[in-house]
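Below, each structure is written out as C-alpha cells.
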Structure I
Amino acid sequence: MQITNKVVLITGASRGIGEVMAYEFAGQGARVVLVGRHAETLKEVEHNILASGGEAITVVADIAEQQDIQALTKEVDKFYGQVDILINNAAVAIFKPLMQMTQEEWQEMTGVNLYAMFQLTQAFLSGMIERRSGVIINISAAVARNGFPNLAVYSATKAGIIAFSEALAKEVRRYGIQVYAICPHGVNTELYRSLFGTADPAKLLSPQRIATEVLHVAAGDSTIRSGQTLEISIT
C-alpha cells in the first residue's frame, strides 16, 4: 500500500511509540489523525507535523468511552471521510499484585487495551470492507508471550491483542484487509520506565525502531503476512 495521502489513525499519539509513528507516517505523506487524552501534547505533535510540511489533525478522546469513540468517528468523517490505516497503539498498564488489583483498575486496562481496540476496529472496518482495502495494526508487548509478575492483567490484555488480530485477519481476508500484531520486547518509553525502572537504553529498543517497522508493515514491505505477529527484539 502506498502511504502518501492515506489516512492513518494512531491512538496514544501524544508520546512514546505513538508520537514517533505519527512523525514517521506524516513524513511519508500520510494524513495523520492524532488521538489521545492529553490535548496539549497532542497539539504539540500536530504543530510539529504541520511545521514540517505534513498533514495532521488532533482528536482528544478517551477511547475507553463509547461516546468519545462516536465523537471521534464523526470528526474523522468530517475531515477525511475514511481511515485507510488504523493503528491501535494506546495502552494502560498498572504494576500491582493481582490480589491488590481493583475492579476499577481492571476495567481501565481492559477498557483501553482491548475494548477500545474492538470499538475503533468496528467503527472503521465497515468502510474498509466497502472499499475492499485497509490495514489494521495492533500493538502488543513481550508480556503477551511471557507474562510478568505484578502485570497479570496487562499481560492478559496484550495476549488478547494477538489473538484478536489473528482471528480478525482470517475473518476479513476475503475483503483484501490486512491485520497485524506488533510485539516489541522492551522499548525505551515512559511507560516502560514506569513499570521496570531505568534501564540502559542500549539494551532497549528505540521508539523509532518500532515506528519504522510499523511503517514497513503498513506499506506491505515487511516479510510477515496478514494474521501474523511481528516480534521485535534488540538482537
Structure II
Amino acid sequence: MSNDDKAKRILDTLTGRWEKPLLIKMAKALPRWVSPDHLTVLGILAGFVIFAGFVLVQRSPWWVMLSNAGFVIHWWADSLDGTLARVRKHEREKYGYFVDHICDAFTISLICVGLGLSPMMHPGFGLGIAIGYLMMNIYAHVLTYVEHVFKVSYGRFGPTEVRIIFMAGTTLVAFWNPAIFRLFRFRFMLGDVIGLAAASILMLVFIISSIQKAFELDKVDKAKWNPPQS
C-alpha cells in the first residue's frame, strides 16, 4: 500500500495517553526473535483462555479470573503486534491490516460464544454482543475504504476500554448475578440485562453512524455533479 493509499488511523481513547508510550517502551524491550506474528498468535491463544475461563465459571465463579488473565494477555499481544512492527520499521500494511482484523473477528466471536455458554448470560445475548461488534467492525472497514480513515475509537472508547468493561462486568456477574425482572416467563438476570444493553448500544451506534455517514457521503458525491465554474 502506498503512502497515498494508507488509511489514517484515528485512536482517541481515555487510556491512550498512557497506553501508547507504554506500548512503544515494551516493544523496544522485546528480544529480536519475537516477531509481530508471534504476538498475533498469542492473541488468538488468549482468546481461547478467555473462552475457557467463561465456560468454567459453571464450576466456580473464581474461574472468571482465568478469563481476566486472558484479557490482559490479549491486550498485551493484540496492542503490541502493530506497535512492534512500526518500532522496527517492518510494517506490512496490507498483510497486517488483513490478518489483524480477521483474527480480531475470530477472537471476539470466540469470546462471546464462551460468554453465552457460561452461566453469566443467556446465549442469545452473548450472540447479540458478537453481532453488534461485527456490525461495528464492518462499519469501520467500509469507512476505511471510502474515506481512507480507520476509526478505532468511538466516544473516547476503544479496544482497551472495551476489555476493561468486559473484565469488570463479567467479574461482577460471575459472583453476583441476581434476577432483575421477568418477561414472558423469561427471567432476566443481571448478566442478561448487561448483555442486552451492550448489544443494543453497539447496534444503535452502528445504525446512527451508518445513516449519518450515508447522508454525508451522498452530499459529497452529489456536489461533484455540478462543479463550480471557474
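Here helix-only ellipticity at 222 nm (-39500 (n - 2.57) for each DSSP H run of 4 or more, over all residues; to 500) has been calculated and equals -24500, so which of I, II was it run on?
Label of the originating structure: II.
State the single structure among I, II that was used to calculate semi-axes √(5λ) of the Cα gyration tensor in Å, giving 25, 20, 19.
I
Identify the structure, out of I, II, from whose coordinates distance in nm of label points 7 Å out along Cα→Cβ at positions 115 and 195 was calculated to give 0.9.
II
A value of 8.9 was computed for mean count of other Cβ atoms within 10 Å over residues 179-186; which of I, II is the source structure?
This figure was derived from II.
With relative contact order in percent (Cα under 8 Å, 6 or more apart) computed per structure, which member of I, II shows the largest figure?
Once relative contact order in percent (Cα under 8 Å, 6 or more apart) is tallied for I, II, the winner is II.
Comparing structures I, II by distance in nm of label points 7 Å out along Cα→Cβ at positions 83 and 99, which one has the largest value?
Sorting by distance in nm of label points 7 Å out along Cα→Cβ at positions 83 and 99 in descending order puts I first.
Every read-out reported here was derived from the displayed coordinates using simple, explicitly stated rules and does not represent laboratory data. Only a predicted model underlies this, so the values are computations on that prediction, with no experimental measurement involved. Cβ atoms are built from the backbone, for glycine too; each structure is taken alone.
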